[in-house]
Each structure stands twice: as structure tokens, then as C-alpha cells.
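Just so it is clear, none of the values below were taken in a lab; they were calculated from the coordinates. Just so it is clear, the model here is predicted, and its values are computed rather than measured. Cβ atoms are built from the backbone, for glycine too; each structure is taken alone.
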Structure 1
Amino acid sequence: MNRPFRKTSAGLEEPRGRKHPGAAWLAGPYLLWALAFTVIPLVLIFWFGFTNADNQFTWSNLTSIGDPDNLKALALALLLATAATILCLLLAYPIALILAGLKSGSSALIAMLFILPMWMNFLLRTIAWQNLLENNGVINTILKFFHLPAMTLINTPGAVILGMVYNFLPFMILPIYTVLSKIDREVVMAARDLGAGPWQTFARITLPLSKPGVISGITMVFVPSLTTFVITDLLGGGKIQLIGNTIEQEFVQGSSWHVGSGLSIVLMIFVIASMALIAKYDPDSSGAVIGGQR
């Protein structure tokens, strides 16, 4: 039987739920980190987004999203991010099913093979694909060796989608695999014993139970795909302009931090709206957020 009191070093008893007065200080480094890298940047973004060069309040920075070029960049970003997310889901679900059906040792080893590329710098991984897809890159060199016509792979929407899928595919595999591996096999066997075929079992048992992992994976792939600009710069060659590239240019090239901040706020609204829409179809997975944290 658990006692509601515990003994201290002095032999006295105090309530078990009571925390040490100095324990709150342990959260100090985290609070400083959150303040320096989350709160202050957000405050600056909103300050620049709602002011002009004279520090006067204005809506013009947000309404700049209505510019035809900015609307085109946003629409293209939504299109490519959606395509990359769908491809990741189509590739990741069968892989996760296979991993969940393997023995723990084998599945852990194969899962590690998917995780290993993530240990390499994101920029280096993208540059590697740039070298593969260039007109004189590895792929076209192999085609020429076999006397096959060269292909235009780099600086195309397909190259950008390929870069997104390659970089973000593990973020789709891991949450789906985690959920599938926790499904009680007796439930699946019960469905088979009651006469359900493989497809019926998948549609009525496996797929519904794996829904939280699918929702989490979609969120973790769609959001970075929508906001990316590095992949577009390297694999798009500046010929494909997404909303992330537009914002980056406003800041890096010094065009206007105010306009860049306004566009960032609009993009933030799109991200939050998309996450809310996704969560609507799976209220039980409200803990899934960007970056794989819960």
C-alpha cells in the first residue's frame, strides 16, 4: 500500500506530492532557450509584419500576399507540398507495414537504415541530389555510357518534389511504423478468424487503428515541405519560386524585412489552418505537432 508521505534525509515525513523548492530552477535553461529562440523572434516578426519603415501600423505587409507573384508562389508551394506528402504516404505506409511485420531485431535494423541519412546535414543531403541530377551529373553520365539520351532532371518541379520526398520520408515512416507496431495482433487474427480477407482486415482494422500515425506523418511532412526554400534553391536553380523563397529573399537580400515578416505571418496562418484541418479528422492525435515531438 502506498503511503501518502515519504521520509526525508532527516527522518521526517512530508507529503509525497510536495516538490523541492529548488526544482523550479531546473526549468530555467529551457525558459531562457524558449525566450531567446521562440518568443523574441515571434515578437520581432509580428512587430515588423504590422509596421512600415516609419514604425507606423499597417496592414500592407500582410496584404502583399495578394500580389500576383506572391500568390503564384504560395499556390505552387501548396501544390508541391501536397504532391510530396502524398508520395511520402504512398511510399511510407507499405514500408511501415513491412517493418511492423518483421521481428523486432530485423525491423530495428531496417528502421535504422532509414534514420541514418537524417544524421547527415540536411544541406549536404540536398547537394548530393544536386550532383546526381545535374545535366552532367551521375545519372546522365550513366545514361550516356549506355548510349541513352540525357534527361533534364535538375531545375524542374519534379526535382524539387524528389528532394522533399527524400528528405522528409523518414518523418512519415517512423510515426506510422510506431503505431502499426503497437496494434494488438490478436485483433487482426480475430478479424481473419471471423472470415475477413486480407483487404477487409486492412481496411477495417489496420488502417483505422493506424490513423494517428498517418495524421502525424502528414503533418510532419506537409509543414516543412510548404515552408522549405533550401531544396528549391539547390534543386530548382532559382527557376521555381515558392513562398519560402520569396520570404527568404525579402530578408537575405534586404528588400524589406517588413514585407518578409508580413508574408511569414500569412504563411504561419496557412500552416496553423492546415494543422487544424488535419487534426479535425483525428481528434485523438492532438498531441502530434511539427518536428515529431508530442
Structure 2
Amino acid sequence: MSSAKTELTITGAGGREISLDISLPDKGSDLSVILYCHGFKGFKDWGTFNKVAEYFASAGFCFVKFNFSHNGVSSDDLSDITLPDVFAENTFSMQLDEVKLVIDYLHSDEFPEKERINTSDLTLIGHSLGGAFALLSAADDSRVNRLITWGTPYNILKYADLENADIWRDRGYTEVQNGRTKQNYKLPYSFRTDIVNNLTRFSIQHQLEKLDKPYLVIHGSDDEVVPLHHAERLAREVEHAILVTIPDTGHTFGGSHPWTEDELPEPLGEVVEECAEFIWM
């Protein structure tokens, strides 16, 4: 089935743009919607993500992915993080609010494919830290019908402990490194303050208690960023959750940036097939 992709922007936190794209089949209506959330130091056009969008669109879904407004990627250059000063302004509150904002947009009259989609059939997929925000959103938003997380951590409150709090406060910032580019990004002390002031809101353990919708947990057996025991704990704490472990693969399921191959890497191919089957159940 052939598919088409539309790029657009909407307004996010602080008036900054959220770059968003919509992939869907050329024909058909009443399409089930998938909303994808990228991870920390990630972006919607990273590596294999456009191929993932093509897969789901060809399978008959409306697949929407977006950049959080403060992920450091310019709407004029979607290929990499080029705005570290914008990345430094990011907070968890902004990101969680923006998941809701994009869901609102999907349900609005402004959404360009409104007549072709079924907004009462919405699945959230998130990778890594984006999976955490998908989970927190799904637990709190009745408009979400299903949740799928890929390589997602069980505890994101630990981001408040990236550095000793006193050192972080006195210097005014801490730094995190992009493992791919080796570039260091600053995070101001306000990033930590936002987490500390919203512990319940960002507590995955607390929100899991409210998760009453179908949940698929997917993880690579050799994930070097988020060890497998995180997925096992997520699945253990939700009685109806399904855990799928993809053998012999890591955090990006064989993907890398840039991705120049015509096909998805085999492990990621398994991931998207598992997702499609789960949604169709």
C-alpha cells in the first residue's frame, strides 16, 4: 500500500514550534492513529524513524511523530540537534504538557486529516525517555486507547540526580553528553527543580497504578542504555501488560543515525510487527 507524508508545525511551550509529520496510506478512512514520542537527545527524524512511519502508513495506520519544542532541533533543519541553548531550556513538565497538546491537536478541526482518522482509536508509542512520557500521558488521558513503550526506563526521577545537587545549584548547570556526536549539552538547575517539584506527576510507579488500558512493553535483550530489568519491572507492575524481549539487540534495535538503508534493521522490523499485531488484537 502506498503512503504519503505531510510536514507541518504547531506552537509549543514558550511559543517555540513543534515540528510534526503525518504519514498515512493514500486511500482509506477511519484510520487508527499512532502517536510516537522520541527520547532524550532524540528527535522525530532520527535514523530509522521515517522508515518506521512508512511501515505503519503502508500497514493502514495514520502515524504521527513530532519533535518536542525544546529538544534542540530547528524546524529549519530536522536532521540533528543544532540548538543546544534551546535544549538547555527543556523541562519534563514542558514535554508532558506537549504530549497532551499534540493529542489535543489530533482531535481538533485544524488537523489536516481529521476526516480520515478515528480519534477514538489512539495508540501512544514512545522510545526511551519518550516512552516514559507516553506512559505518564496514557495513565492520565482517557483519549489514549493503548500504550507501547520501547526501551523505556522504570524511573525517570533519577534525572534529578545527574549530578550532586549542591554542585549543580552552585555552578548553575550540569552537562549531559550526546553519545553519538560527543557534544555536551547544558541543563540548568531549573531542570532539576522541575522534577523535584513534581515527583508524583513524574513517578512512573505511581502512574502505573492507574494504567487500565492495553500495554505492550518492548525491550532489547542487550540494551546498553536502559537495562532489561527496567522493562521486566514495568511489565510486572501492570497485571495485563505484555512483555516482548527482542533478542541480541540494543537500545535502538539495530538502528543508527543517519539511516541510509531501504529496509529497517531486522530487530526493529520485529518491533514494528509486534506493535501492529498488538494494535490489531
Item to check | Label whose coordinates, when helix-only ellipticity at 222 nm (-39500 (n - 2.57) for each DSSP H run of 4 or more, over all residues; to 500) is calculated, return -20000 (choices 1, 2) | outcome: 1
Checklist entry - Which of the displayed structures (1, 2) returns the greatest value of relative contact order in percent (Cα under 8 Å, 6 or more apart) on calculation? => result 1
Checklist entry - Given a computed value of 1.3 for distance in nm of label points 7 Å out along Cα→Cβ at positions 39 and 159, which structure among 1, 2 does it belong to? => result 2
Checklist entry - For distance in nm of label points 7 Å out along Cα→Cβ at positions 103 and 199, which of the structures 1, 2 scores highest? => result 1
Next on the checklist: When percent of Cα pairs over 28 Å apart is compared over structures 1, 2, which one is greatest?
Outcome noted: 1
